[in-house]
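These notes open a run of structures that come right after.
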Structure I
Amino acid sequence: METIQIVAIAASVIALLFAGFLTSVVLKKDSGSDRIRFIGDAIQKGAMAFLSREYRLLAIFVVVMAIILGVFVDFDILGRIGRETNDGVPGTAIAYLVGAFGSGLAGFIGMSIAVRANTRTTVQAMEGLDPALRVAFNSGAVMGLSVVGLALLGVTLMFVAFNNDASVVAGFGFGASSIALFARVGGGIYTKAADVGADLVGKLEQGIPEDDPRNPATVADNVGDNVGDVAGMGADLFESYVGSIIATVALAVVGSSTLGGSTEKLDLILFPLLVASIGIFSSIIGTFLVRTGEGASMGRLLWSLRTGIFSAGALVLIGTAALILSMDLDFKLFWVVLTGLLAGQLIGTASEYYTSYEYSPTKKLAEQSETGPATIMIGGLGLGMMSTVIPGVVVIVAMWLSYYFAGLYGVALAAVGMLSTLGITLATDAYGPVADNAGGIAEQAGLDPEVRERTDALDSLGNTTAATGKGFAIGSAVLTALALMAAYAQAVQIEVFNIMDIKVMMGLIIGAIMPFLFAALTMQAVGRAAYAMVQEVRRQFREIEGLLEGTADPDYARAVDISTTGAMKEMVLPGVIAVVVPVCVGIGLGAEALGGLLIGSIATGFLFAIMMANAGGAWDNAKKYIEAGHLGGKGSDQHSAAVVGDTVGDPFKDTSGPALNILLKLMSIVALVFGPLFVSI
């Protein structure tokens, strides 16, 4: 075992220990009155019931896929791969199982702390804005540090166990991708079915406030925030994190050649582990710098989080530069890491600009509500399309610079650099659902309006950081997918994908179709699940006497069960298609066509995901801008129009858009794992 691998393992353990420390800090806080705890327990039970059913279903898929990997890749029964099988050990299958377990465990840890921090955030909001922010942010930091700790620990141990063989360790990334896709799709369908049902019937038909305890879908909506935006996002970025490291290691030979032999191949294999380790220590330090004052504006709240993120990024650069100099590595590697970090920040800032109501795009979108739902829908779609330009240009420049400095290895390393501060970046995203839940609990428990004002401030900040986090996740997914595609090309020994080759062009068009097909399936799934939820909420308001007057309790459990059942049923087809289509293209058209599929999916999926995430985020915050007292405020016609926009935008930003990230990476990792089977086709 190399020294850097020992350092990576130590950094991973420290991340997990610090996550454990933050967990104890959060759990020591007061969980509130009996009423607050009752609501919190209902959310916790619903979230854990969903996760339990989802993981039991996924276990079947994981076992079947591990057997397929063992038979066709490790033992190579078709005789097409021609590599040694590690003394009869099914390495790829084992790595796949470990990756799937790690991704699932990261989601479970994040969800477990989130559903316990929500009530504690509500209680702290009674005291002030900063105590509530600290509890919510600490719970998010548990998620962030658990993801990076488990991911770096798992991938390092796999490289140690399989002698730095990226073709085997790619199975680890495949396992992480499998869980991530199902978690994102299943969680997204769950949360948006509940959200749409709660909004359409509760707000528009019955005219009751958001998170009103009379609404039967309220608890399901709060559960959905956790299963979609905590467990789903955590699994997504877990997979990006390990995928970028695996791709960088796979391209180490190319990197050594590009850098003119100035850096040894082994150093390039180990360097991404070093950058990730520095990122963990930097993220831990950054968490201590997140503070705010009472009555802080949205801008001040944003800067309280930016201070931690920017500080962590600066520490990564200082640590990387120092270690490059001390290890006598090529200093071009520093510029690549810097490129990745800056690209991530720019993409996130662009998403923030287009989705925060601190800036003109969302304010102007809100103004379009004065002429009804149609114009706010048109405006949101246009805003989403326009918002693709800056992230697209940033990714192009990042690709060019990283390739200029270190070739294809540089593109992969830029993704590692972008994700190096994931421990704190994910914390700023995962804290949002906790703050959202805290506001819902405050409303349902009938707490002082001042408490709801504080949680609403944190929730609005959470919506913006969620949009920023989605932009960051999409940007990192693109660089990771590009790097995995380059690793695939190397694995199948193809130097150039010639688009004048009819098979490559056929594959490219199939790849371009995939994001649209995938988004259509997930959007329609939300529509069907939401229809069932709307019918149930209407039924309860119609049949339960005294429900609207507040003298009877709704049947929360029935609404939770509808969302859970719908998500379990609807998530299977999109997930299976993402694995089956690349394999079918490889078998039917060959390795070159599969490369074309990856190119087409990355080009269309990247821009489509940005468009959906930012349009949805802008619709959401346009509604919140009106609810803050502008343009007529709550209950006005403008507010009703904005609610329609927000309802349509919910599956855009929380289901289909985020799941496209994983689609791109999953198809790339499937190609890398199964690619050698298609070489002579």
Structure II
Amino acid sequence: MRSLNLLLILLFACLLSKGNLTIPDSIVTKYNILKNDSNKAEYLINKALTLQGNYPKLAFELAEKALFYSEQSNYIQGMCKSYNILGSIKCNVGEYVTAIEYHEKAFERAKFINDFLLLSETYNYMGNVAYAQKKYSKAIEYYKESLQYSEKLKSKTQSLNNLYKLGLIYETLDNLNDAYRCYKRSLLIEEELKNKEGIFYSLMGIASVSMKKENFYQAYVLYNKAKDIAKELNILSYQSLVYSKLGDLAKAQKKYVEALNNYMIALKIADSLEYYKDKRDCYYNLAYTNEKLQYYKEAYNNLYRFVEINDTLYNAEVNEQIARMQMRFDLKAKEKEIEFFKQKEEQRTKERNFMIVGSIFLVIILVLLFLLYKNRQKHAQKLKAQYNEIKEKQDELNTAIEQLNQLNYELKKSNDEITDSLLYASTLQQMLLPFEQQFKQYFHESFVFNQPKHLVSGDFAWIYETDHYCYFAVADCTGHGLAGALVSIKASSLLNNYIFTHHQASTGEILSWLNENWNPIYHRKTTNEQEDSLEISLCRLNKQNLEMQYSTTNHKIVIVHQTGESSILNNNMFCIGGNFNNNEPIHFNTDQINLKTEDTIYLFTDGFADQFGNGNQKLMFNAFLEQLKSLSKYPIHQQETILKNFFIEWKGKNHQTDDVLVIGIRI
């Protein structure tokens, strides 16, 4: 008997080896009609999906062909679908490593175009491979990823596929709570879709979990609902399955008579359908039940039938394994054949392209040579005329260069003279206005940061000491450079003349007198003449009680107290000399503040705050004020260096905007 079985198996394998399928002419004709490669690929993909269950080798070849057309047209969705079909077929024949490689290629392309549906399908296929390998943890991971994408798409069909498979795995792993949740979710969706078959399977899953959790009543109710649906659909295989499960439920409760009746009904239906696996299981369960009921003869007969059918199924399984091995061999051979033809086609394409490119290149070279020859004749005639013209222009250019050299020499000479004059003017200004030395002489705890835009400056400081008071000021004259320097000498001279005769004058009186006497009576401004004006911060410090009187013209004074708090002083918006056309006299306000030891006074012009720096933005007064606050924490002799470094860093590569003068005095 066994030798006869082996002979039949060998004959079956030989027949399979001769069954080398090729793509039918009907399919070839239909996809050749399609002009677009992507349409051809889509048609072949649909055919492969239809045929992969019954004709896997043909489906594999169709999927390979679909992949080729997808790559030709850069149809990425088609590549993903083709790779997934190839992987699914490889999984069915047990080549799991190759199957995963195909699915990973599909995943890379689906991820590139961020197609949620393709990503969900690919994860589902990868879960099938892991499930087939009994790598349940990995399968759960893939099915969950697929479920997430299907839920984002609101694809209920794809979600059901993942939920039911997750339920099966969880039940296999005895993770009954998670299995119950998955089956329950699938049941709700199936009921929403009104899909009777889907409701049947979901009910069977929930009932199976309930039975394992020993919730027998709930399992009984659910199995009977499933039985009603099976009868309504008139599907005998469903009815056989339900009766078999009802027998298992009764057997679990030791209700052997009820179990016996259910198994008998299941066996009758399975026998009518010739479902040998179901018949085998029913005979085994009947043998077990009859034994429990002490019907030993019936138990023996049922067990004999179980063994007989089991042997038949074993031979069928062996034949199926041989067929699967032959299919795997045929697929390998087909892969090699397809790869060979693909390489041959690529080689032919390369040779054809090389010939075409070479011919085009040769024609282009010939055309270029002809054009070069014609152009050479034309250019030869033009070159002579151009040579004579260039020679004439060269002579003119040499003459112009000589004139430019002479002009540059004269300009350099004038520039050197102007620079020497400015250096001399700077020396004179420092001699006439030696405020840096004067301030350090009168205030030992002080610093002067003076940074003119040019060699001479329109910003200056002034200091004058009487018996009871010390007058000091910082001023910004109109413009900068030489014009500003001349105005600064004029302003300093007027201040010295007035204080010399008025030792106790208030700061407001001084500025009012300075404004009145800024321009001589006989002076009349012409239409285009620019006004000389002065912005100043003037202070009078009482040496005894440290009471400071002050007046400002569009300027600010900052006091940083020993407590760290700051005061901003300003009380006049007029400029000196800017309002002399007004017949009414200008009165400048005078205010005062009481200072304490360790308070720091900062006088400054607007050049520091107006300097452009990072991002081509001005520093502005508020940022300058914060710098002064942080500066006051350091010893007064270090503050000049810190302030200078900050100014250089802020300015960067920008040009200096204006003259800069900052004076700090610590009381």
Structure III
Amino acid sequence: MGGRLSDWRIGVDVGGSFTDLVAFNTRSGELKIEKVPTVKADPAVGVMDALAKLERDWGVGGGDVEAFLHGTTIGTNALLEMKGARVGLLVTGGFRAIPQVQTGSQPRPFLLFYHRPEGLVQPVHVRDVPERVDKSGEVITRLDVEATRRAVRALRDDGVTSIAVSFLFSYANSSHEQAARRIIEEEHPGCVISLSSEIMPRIREWPRMSTTLVNAYLEPVLTAYLRSLDQQLAERDVTTSQRYLMQSNGGVMPFSAAIRGGRTHHTLLSGPAAGVVSAAFLCATQGFRNLVSLDIGGTSADVAFVEGGVPVEVTQGQIEGRTVYAPMVDVEAVSAGGGTIARVDSGGLLRVGPDSAGSDPGPACYGRGGMEATITDADMALGYLDPDYFLGGAMSLDPAASERALMEGVGNPLGSRSPQEAAWGTIKVIEVKMADRILALASEKGISLREFSLIAGGGAGPLRSAGVAEELGIARIIVPPRPGAFSALGLLCSDVVHDYVWTSVSELENTPVDELNRQFARLERQALADVEAEGLPVRRARLKREADVRYVGQGFELRVPVRKGTLVDGAKREIRRRFEARHQRLYGHSAPNEAVEIVSFRVRTVVPTPKMQTGRNNAASPVKRRSAQPSAHRRMYFGGDAVSGDVYYRDELSAGERFHGPAVVYQEDSTTVVPPGWGAEVDEHANIIMTRR
């Protein structure tokens, strides 16, 4: 079954409840999917379990693997649980209070009881040393070498294992930070070192320092995990050098690049980003353009937008309350997974989330000791899930346990007449919660949802998609062939991507075009050197340029694309024109008479990788439309009395087959609910397309 040597590309995504594996044979086009419980104490155990199951079920062993691609939330989990390294911080003399003061503003000004998350570095481990560089890079005060040595020794003696260095204006002149690195290497061999001038050479002191601290805090955790995973892969005979880790920007990087250090902060959205890549890949290969990606797993729901076939990105974000400067897919997690717990609070209101039962003990119907009602229990009580066909029959559910938990936790406190009434209320609360958040995110980004479809991913995405779409006014839903492995599929659709940025503030009109060429060429040389160092084919690397641009005096910038090749005088006019068009689109106005300045230069390098082909593609032949024949019928609830719904099995449906709700579609990795008032059709790519009737 394994075929010839190294035919298989494998993507493994570790979620909060389940670890998904997708194996694609590049020669035969075969696609295999495995799902096993995530082991939170050691996520690598779930990865190995999935690989072992793949070999047992299909005979695909380690020696058959051409490439291994991995998405993980190991960094985000370490931030959430505060289980990173013991960090020290070196700062410019007189600026020890920056980690406490930060920007001086409250990130959520209308939240009256906001509590700032615990600092990643204790105040006693922040050491300021005499040195100063001005904004143009001129040295005002030379680094005090002896004071720096004393500071490093003190941190070493106090058990610090990772040191962040963030001096003022080091993006303009990194010589002092480089000197500090040499001192740390001499005084504290083996210590992990993160320099802000390398991690993120951009303006704004606190975001740059925060990003450097995040990298210093998490790098030992990530590198230890990857080294352990590397060793376990070798023990399973996975010897391929093509081992990649998903990044927040939707691209992958080699394990070796992550282990070398300095890039951990690029991996914090490693898991969620893969699902957005999967949505964008469907746009590129199947003709969709504008999508709301709703990827719901066992713990949370990830929301993102794909506009014009391209994932919406940001250059910085808040991750577990920490400011991180890094290009990332703009994805937001909502506590709305299958294991999210529903309960009635002290004020008599139904609350759904944010806590989750995960996969252990999991929902009450799992029979593993979980006693609280979850969204999965609500789906069980409403008749949407088949207790004998969960995960394709690999796991049985207990409907009576769901009904008991729903009545004890929700129904009895609210005076519900039945478990179904309690379940319906739970479902509607969580669907409205998701829809409200999607509307708010779309408004913040200037996105109108009128021309968007919703793509449902994750094991629970197709269960919630119609309810959320109705709240949003979206009339079309796309359920891909393997929604439960949506993020793992995205890993097999990703390229190697690296981002580079350099701050050099100058007024656009007064900047010689030769200076623009020099700055971009500098970053491009670094990008291609890294591609070569990672053993990747330089000739296949594609370079993309952008500039961060603003009006003089503004406090924020917009990313503007810049053409490739040698720039000429007209390039500056083109940059301004693109900036003002983007400003007009986002904010409804522009200022043609105001001066414009470039703040930072950006280069992205993309090295294409072989892609997986998803679904059946019979577009060359007309699809014959016909009514699908249900395999069975079952009692379902949609806010009133029970109705008889049709039951279909995904592997029995063919392109062109139509059916309408109420109905449910079962498959190994997910369940799709088609409510009354909705119709569904299987398209030529094996997607289920749901539309309002």
Subject >> Highest-scoring label, criterion being relative contact order in percent (Cα under 8 Å, 6 or more apart), among I, II, III >> reply: I
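Using the calculated result -28000 for helix-only ellipticity at 222 nm (-39500 (n - 2.57) for each DSSP H run of 4 or more, over all residues; to 500), pick out the matching structure from I, II, III.
I
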Original post:
Which structure, out of I, II, III, was distance in nm of label points 7 Å out along Cα→Cβ at positions 278 and 558 derived from, given a value of 5.9?
Top reply: I
Subject >> Origin of the value 73, 50, 44, where Cα extents along the principal axes in Å was derived from one of I, II, III >> reply: I
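Throughout, read-outs are computed from the coordinates displayed, never taken from laboratory work. The shown structure was predicted, so the numbers you read here are calculated from the model rather than taken from an experiment. Cβ atoms are built from the backbone, for glycine too; each structure is taken alone.
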